[in-house]
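These are the structures in question, set out in turn.
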Structure I
């Protein structure tokens, strides 16, 4: 097998804080509307701040607990942002 890369792209994993149900719905509704995102981040290869256009990839959320006084609390959400 021969490794012949076509291009090198960044994949950024956005890791949020834990959210309640209302916050989670608002967050996912906003992300769903956006087809592409402009992301500014610290590039560890160059030590510079870089801005790239990304599309959203995998989304992962896990239920943390269900409290009667607060409602369902969800663990932090992970969303892959992949450079176009």
Structure II
């Protein structure tokens, strides 16, 4: 992914609300399934990590990225953005 593509995705993600929150249980299998399903529908999603979580946003983003085959677009504070191109029908 080029820098320009990543910048365009960051701009799109600006207006998004976080659709998942990662709490004290961390990244669970149910969360991975939910994120995978959301990426199939939306391509670009924003997530947040609660203060009660034992993970940083970077750790959660990297783990979910590996589990779902997505790209980490941005990590700022306790929020991060994932992207996965939709599969063609």
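All of the numbers you see were taken from the coordinates with simple rules; none came from a lab. Please read these numbers as outputs of a predicted model, since none were measured by experiment. Cβ atoms are built from the backbone, for glycine too; each structure is taken alone.
Of structures I, II, which gives 2.1 when distance in nm of label points 7 Å out along Cα→Cβ at positions 51 and 75 is computed from the coordinates? Traced to structure II. Quick one: helix-only ellipticity at 222 nm (-39500 (n - 2.57) for each DSSP H run of 4 or more, over all residues; to 500) came out at -13000 when computed from one of I, II, so which one is it? That value comes from structure II. Computing Cα extents along the principal axes in Å across structures I, II gives 55, 32, 26 for structure I.
When relative contact order in percent (Cα under 8 Å, 6 or more apart) is calculated for each of the structures I, II, which structure yields the highest value?
I
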